[in-house]
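A short reminder: the numbers here are calculations on the coordinates, not readings from a lab. Remember, predicted model here, so these are calculated numbers, not experimental data. Cβ atoms are built from the backbone, for glycine too; each structure is taken alone.
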Structure P
Amino acid sequence: MRILLLVVYYLPSTMSSAKLIHDLATEFHRLGHDPVVVAPDESISDDTEITRDNGIAVLRVRTGKIKTASRVLRGFNEAILSTLIWEKGKRFFKDNPCDLIVYYSPTIFFGSLVQRLKKLYRCPSYLILRDIFPQWAVDAGVLKKGLAYRYFKLKEFQNYRAADIIGVQSPANLNYFKENDLDRQYQTELLYNWATLKEDNIQPGNYRERMGLQGKVVFFYGGNLGVAQDMDNIIRLAKNIENVQNVHFLLVGDGSEKSRLISNIVSNQITNITIHDAVGQQEYLSMLSEFDVGLISLDRNLRTQNFPGKLLGYMYHSMPILASINPGNDLKDILENNNAGLVYINGEDSLLVSSARRLAGSETLRRQLGLNARALLESTFSVSKAAQQILSHFTRMD
């Protein structure tokens, strides 16, 4: 069947959702289906651009800036995504009927577009829900429960209503729906994040040498530099471990907090941390293959749970994981039960520093945790499992 996949970021973006959807589309194609990816793109010159690569058709629709925009501009540009994508892609949608719609959140603003496409195609839809917004923004202190919050809640529920099934990323997210009586309104299930188990064309880039990091144990963070990630947490760790000469922190990505973080590093003269611009997907994977420890940071005030997509890249490359997360996050149990990483609650700075020292000082520990992380990926987070789970609900259409 033809499957339309709708996402805000797609390759060559380094956002984790871009890689997740690409891997899922590739797996759908491998299983004999016809995947069609639709994504906004601020960089193209025409209203739409259609490409086909390795069996995956991609419709890119020109929109305003999202990832690099200010919060207000990003909110506006996301709010009009459904309208823009429909108006500019209308001819494509009508000429390419689909049998199933799979859409990814964030964003919360695809609901009206999905409803319109479902009516056009008379087909079901599956929502991959990775981010419970606006609740996390309230928890992080970014948003107050005023007019904007009420508007976002309306869009959140519209996004949910457009789905026949909602796949959440952790058991705690299932509990969130239950505790808020949302499980009575929406059909939900646990759908873990996923990754392919074999990447092609990962070329060595000699990044350690090019960046002057020879002899260093490099703690690597890749992805969004935003409020929910509380990157001050990582900067604080770097500052607290400055006296360990063989450690360096490398953060690769973009986001709303990037400029402020760079200013913070410069003003505090922190010399063991570097923020590098976002890179293309292949370059990002090459970087992962060369460095030593994968970092995860989440704001401690978050009450909704999050399994960051960057975790999959770390596990693929057998990197040990050092994580500082919000209380109650299921990620702690999963990583610790599988001895795949060292996990603390954001704010437990002394424990985080102590574990960073341990990892820096023991190649044996890094190797042991890294191999366990790879084993966890293979057993729990494979793309084949995710694709089969989604398709299992719609086998009557095969």
Structure Q
Amino acid sequence: MAARFPEFPLADADKCVKCALCLPHCPTWRETLNEAESPRGRIALMQGFANGALELSSQLAAHLDHCLECRACEAVCPAEVPYGKLIDAAHTVLQTQGYRDSLLARMLAWSLIQPWRLRLVHNALWFSQKLGLSKLAGISQSLRRLNQLLPALRRPARHRERYPATGVSRGTVNLFLGCIAKLTEPQVSEAAITVLNAAGYDVRIPAAQTCCGAMDQHAGRRQRAGRLARANAAAFGENGDPVLSTASGCGATLNEYTALSDKSSAAKLAARHEDVARFLNRPGVLDGIRFEPWAATVVVHQPCTLRNVLKSDSDTLAVLCRIPELNIRALPASSGCCGAAGTYLINQPDMADRLGGKLADTIAQLQPVALVTSNVGCAMHLAAALTRAGHPVRVMHPLEVLAQQLPKPARV
């Protein structure tokens, strides 16, 4: 039988033997106990519409849209089924057949794909918060939710092209800023620059860089995601210097640029990319820095993209262990996805809040001074969940912790 949608990688889906080893690791299956909300169930649905056995319907699309794309199933699959590739391809098919994600999510993705649009949105949001106009977001449930997730924004500012190392330079690294992270977590980029400079590295920030393309990739807008991949490849050039990301969601997409573009420049950028914690955990990179002690308990949340795609969760713990007297409590992998998952927290608020609420309760029981996470969406989502539960906890990026504990002369 000829494939109904030849662009869908049916051969990869057929690798799934339906063994069910993935089920206990799937957040939506654990919440619903519904096979259609499990990895093997969703793969069966994908196989069905790809080979013509099933018609596309709003119900089928909903089951696929409920997937968080945490890829915990992929990490434990004995058959090495590329689930992330499959669910992205399925969403591409859904896009061609007229199925769309929410209007707010589409508007958000559109507004972030060009630097000038991001600046426009940033200015608008900053002014609205400053003048108290953000209260008007209550006219829409989606806007009200977005307003509750946003932290207090800083006034928009531009970065310099280069930040020189402290003392003798050991080399140059490129810093990928991201779009949501640039908007909501400018202090993380500042912390990254401070720590990298203190370690002896010049930091280059190409002005022409743009959104990584993750939102378009996972929503099925493959062509636009590919254009963003090529734009970033051009912005960072081919000088061979490492490209470091601070937001794990962006990093996961940068790592897989070969799936979005067949241009060699995109593949070269993917090969140069590293999560910033992995780079800092290279032998010798931080050896010249003696961090100041911090006698505090912090809970470390490992985002799904860091654990299941970048596989850099151990690097985060290793660099934090350089801080004397810091009591580090890592959330177990069994805690599961927090429910943020890019635009999932907007498109699927009920499931997102169920997952976020459970994780917030677990975090609160550990009574930390701070929650440490390297994903901007997880940071906003968990901060909101902790506040709703009456457990406000400071949420920090690992680089913020490192920068805070640098010897005083090294701090900006």
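Here distance in nm of label points 7 Å out along Cα→Cβ at positions 25 and 225 is compared for structures P, Q. The highest value is that of P. State the single structure among P, Q that was used to calculate Cα extents along the principal axes in Å, for residues 129-192 alone, giving 54, 20, 15. For Cα extents along the principal axes in Å, for residues 129-192 alone, the value 54, 20, 15 is produced by structure Q. Structures P, Q were shown, and distance in nm of label points 7 Å out along Cα→Cβ at positions 201 and 241 at 3.4 was computed from P.
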